[in-house]
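Trainee: Structures given as structure tokens follow.
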Structure 1
Amino acid sequence: MSGELVLVTGGSGFLGAHCILALLQAGYRVRTTVRSARREADVLAMLKVGGAEPGDALSFAHADLITDAGWPEAVAGCDHILHVASPFPPGVPKHEDELIVPAREGALRVLRAARDAKVKRVVLTSSFAAIGYGQTPVHGRPFTEENWTNLSEQVSAYVKSKTLAERAAWDFVGREGGASELAVVNPVGIFGPVLGPDHSTSTDFIRRLMDDEMPGLPRMVFGVVDVRDVADLHLRAMTNPAAKGQRFLAISGDFMTTLEIAQALKARLGNAAARVTTRVLPDWLVRFVGLFDGQAAQIVTELGKAKNATGTKAMRMLGWAPRSREDALVATGESLIRLGLLKRAK
């Protein structure tokens with residue numbers, strides 16, 4: 001309902017900023033959490049790039065996922081919460097608890113505060129990481145919201161953090177969540193227009209391709225979805241009564257190989273993507289590089305795996321209609337060019 005107050009955690013992040021933009025456009029008042037007052041200017045700068053001058057429609061609260069301080073004040077008076085904030089580093093942390101603890105405990109802090117403040121519904125940003133890892137895909141059967149990542153197999157710290165955080169959220173709501181409702185959005189790789197230099201690991205993959213920083217492409221597949229569509233799905237999950245107690249995969253079309261991603265950029269961006277490589281690296285070389293490069297180390301277990309997922313549940317239940325995969329990828333590249341975030345453009 002227009003005029004309601006919505007809390008967005010992690011408003012200085014790529015998805016968080018786009019969620020704020022979508023809420024403002026829909027007529028909501030927004031409060032967003034940042035870890036310190038220094039990040040407020042960053043949020044306003046990103047919103048300006050996105051075409052918004054929020055004025056009194058936006059306010060800030062200072063809160064951190066690793067401490068209770070500030071959360072009661074952050075949620076006070078809010079009708080809904082979009083809990084977007086979660087750590088997602090470019091490399092492997094020194095210890096997995098650097099990711100797991102803030103993701104899990106942060107989600108529980110937000111849910112406790114929501115319950116105590118009688119917030120109507122919390123929409124938690126989880127991930128495909130909580131759905132499609134630690135298991136062998138069944139040929140011809142895409143992953144759905146019914147699947148859960150198997151943590152008894154080897155998975156990265158990030159995958160473990162998202163799975164444990166979402167599991168903890170559902171357990172909490174079922175056990176002691178009070179009247180507050182929960183819905184969860186599970187995006188695949190989020191692409192689309194960046195709003196500043198602090199974007200995301202997925203969009204940085206496009207930057208690295210366009211800046212010719214990769215010796216070649218690992219033999220992998222990725223799900224693709226546009227950040228604007230993920231933000232739209234959060235709003236639908238926040239307001240649609242049918243979304244209560246549901247998970248929603250956010251994906252546009254089928255998974256793409258890294259080669260298909262590179263080819264889409266070259267086909268649509270022309271000379272701007274001239275430096276994008278289409279050389280596919282042998283698995284043994286990626287594994288070797290993974291011994292020294294933290295980002296590569298996280299993807300070694302996915303080399304050569306064919307997997308897929310479907311977002312038909314969100315389309316069927318919530319009327320969600322995402323952009324094409326190619327449009328999401330091209331929008332990423334175009335925004336990197338427009339904002340001067342590529343080396344070749346400087």
Structure 2
Amino acid sequence: MNPFTSQGSYPSVRLRRNRADDWTRRLVAENTLSADDFIWPIFLKEGSGGSELISAIPGQARVSLNELIDHAGRAVELGIPAIALFPATAPDRKDSQGSEAINADNLVCRAARLLKSTYPALGLIGDVALDPYTDHGHDGLLRNGRIVNDESLEMLAKQAIVQAQAGIDTLAPSDMMDGRIGALRKALDSAGLTDIRLMSYAAKYASGFYGPFRDALGSSSALKGDKRTYQMDPANSDEALREVALDLQEGADMIMVKPGMPYLDIIQRVKSTFAVPTFAYQVSGEYSMIKGAINNGWLDPHKVILESLMAFKRAGCCGILTYFALEAAEQLKRG
């Protein structure tokens with residue numbers, strides 16, 4: 001039975017009545033946005049110099065540790081609950097194994113210790129993948145031209161441990177190796193780190209929208225080949241549900257879909273099927289398209305930023321990783 005057939009019709013029913021006033025629109029809104037919904041990605045760089053603007057991601061910068069406290073403080077002041085850390089690793093610290101990923105004094109670990117000592121209540125999310133650290137630019141280990149799965153799991157588990165011990169609250173595996181949630185959960189639990197959460201990039205697609213992000217990390221020029229043997233085919237939807245189901249069975253606490261706006265259907269299917277905390281990453285390519293149009297005067301930032309983020313809430317997201325986090329929180333604060 002169609003539920004709408006019993007709800008009357010025009011002229012007795014006029015849906016515009018509930019749109020007539022601001023207070024009515026607020027009362028009947030099906031979804032809302034607040035600063036609580038945002039996670040702000042921050043790019044880190046070595047050295048003590050000033051921040052470096054990222055041309056491919058307008059308005060975002062690589063930040064050194066001596067600037068990080070003030071930089072992250074902007075999120076704290078706006079009530080944003082968490083930030084995600086991504087390191088731009090110097091070329092001389094990269095190798096075929098991604099060894100810097102398991103260095104307990106690497107850039108992410110130093111940043112985590114610094115932030116936790118200053119903002120203990122700020123949530124810290126750490127990326128678990130090898131691509132910032134490998135000289136071939138892949139998320140796992142490369143052997144004879146092929147990304148090997150099980151050997152990569154061993155490195156990823158070690159990376160997870162050093163990040164958690166440094167103060168990262170939630171680990172976000174983005175590598176897309178099979179079995180990595182179970183491997184990380186087992187390693188963390190064995191190390192007594194049972195409270196560390198896993199936000200699995202369960203449905204991460206082999207997307208062209210990652211380009212500006214790879215430029216920001218310096219991994220695009222290093223990448224040999226592509227990532228289609230481990231990231232998902234954009235043509236597939238049912239496969240995403242299989243990925244999510246496996247990750248939940250292995251111990252994932254939260255699920256991530258990446259990219260965001262081109263995959264709203266996947267977000268909706270994940271949330272309606274599993275009813276678990278579901279997040280999306282409004283990735284660099286999405287952000288840069290919108291920001292570029294804003295900077296050219298083609299779009300109104302006071303309309304499109306919040307509209308783009310509301311799409312994620314409407315699809316079922318609990319929260320969104322977005323480079324618009326500060327701008328959106330400031331707009332919401334102004335009302």
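Trainee: Identify the structure, out of 1, 2, from whose coordinates distance in nm of label points 7 Å out along Cα→Cβ at positions 86 and 118 was calculated to give 3.0.
Mentor: 1
Trainee: Here's a follow-up. Where does the value 25.8 come from, among 1, 2, when mean count of other Cβ atoms within 10 Å over residues 78-85 is the thing being computed?
Mentor: 1
Trainee: Comparing volume of the Cα convex hull per residue in Å³ across 1, 2, which is largest?
Mentor: Biggest value here belongs to 2.
Trainee: Among the shown structures 1, 2, from which was the value 6.2 of distance in nm of label points 7 Å out along Cα→Cβ at positions 6 and 142 calculated?
Mentor: Of the structures listed, the value fits 2.
Trainee: Which of 1, 2 yields 2.6 for distance in nm of label points 7 Å out along Cα→Cβ at positions 54 and 166, as computed?
Mentor: Traced to structure 1.
Only the coordinates and a few stated rules stand behind these numbers; no lab work does. This one's a predicted model, so the numbers in the text were calculated from it and none came from an experiment. Cβ atoms are built from the backbone, for glycine too; each structure is taken alone.
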